[in-house]
Structure 1
Amino acid sequence: MNFWEFLVWMFWIYIVISCIWIYITILIDLFRDHTMGGWGKALWVIFLVFLPLLGALIYLIARGRSMSERRVAEAQQAQQATNDYIRTVAGGGKSPTAEIESAKALLDAGTITQADFDAIKTKALQG
């Protein structure tokens, strides 16, 4: 095997791996799509199995825009879930009333002074 044959083999291996990646991405998108029914998904899978290249090209042309919109929506939903989790862990999700109530309980227990309570109350009311 000479150098050029090696390059041709590497090219075809790259093409095969790229095609497999595209098919897997299409199948994942197909099964995550909530707007399409079961029969539509089954027909797309049959089309992709029996005519893979043509099926993938038609899928990307016909549903490529909605494919990217679903991916963006999933990313935004994941980001929102992460932000909500961080807020709850950090304590940023407490309302001013809840902060004042917890500070009042600490004041009544003698853990903080009246000046500390007033500072917490002022901070909670300012937002």
Structure 2
Amino acid sequence: MAVRGIRGAITVAVNEEAAILEATERLMRSVIEANEIEHEDVASVMITVTHDLDAVFPARGVRAIPGFDLVPLMCSNEIPVPGSLEKCIRIMMLVNTEKSIRDIRHIFLEGAAALRPDLNSQVK
């Protein structure tokens, strides 16, 4: 078994609590489903947001998923690089898994699909 990092990102249209929570939960559920993850196998989840998203901690959206109430979560701001994608939520989930690095499915939704088209094309 190895610890693997699984990436994901999604954009939202507005800096509002409901939009951020819904998008974060949707992204997490998509990553969980695509990679057949059990919450007991998750070591931690790092969540970043761009500077224009500050209405709520996105970790609350993850905590809405059954079993994730005890998973260590951390929120942070993304580096504000000029011209970078706006209103974006990113995750890095560390998971104990038997999957090889090539079997991991990274998920990029909405406008975030443009971030890593090379990885997003791997989604089954």
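All of the numbers you see were taken from the coordinates with simple rules; none came from a lab. As the structure is a computational prediction, the values presented were derived from the model and not from experiment. Cβ atoms are built from the backbone, for glycine too; each structure is taken alone.
A few notes on this one:
- For mean count of other Cβ atoms within 10 Å over residues 35-42 computed as 15.6, the structure of 1, 2 it came from: 2
- Structure from which 43 was derived, percent of Cα pairs over 19 Å apart, options 1, 2: 2
- Structures 1, 2, by distance in nm of label points 7 Å out along Cα→Cβ at positions 3 and 83: label with the highest value: 1
- Parent structure of the calculated result 42, given that relative contact order in percent (Cα under 8 Å, 6 or more apart) is the read-out and 1, 2 the choices: 2
- Identity of the structure behind -6500 (criterion: helix-only ellipticity at 222 nm (-39500 (n - 2.57) for each DSSP H run of 4 or more, over all residues; to 500), calculated), options 1, 2: 2
- Here mean projected area of the Cα convex hull in nm², for residues 51-114 alone was derived from just one of the structures 1, 2, and that gives 6.9; the source is 1.
- Origin of the derived value 6.5 (distance in nm of label points 7 Å out along Cα→Cβ at positions 11 and 99; candidates 1, 2): 1
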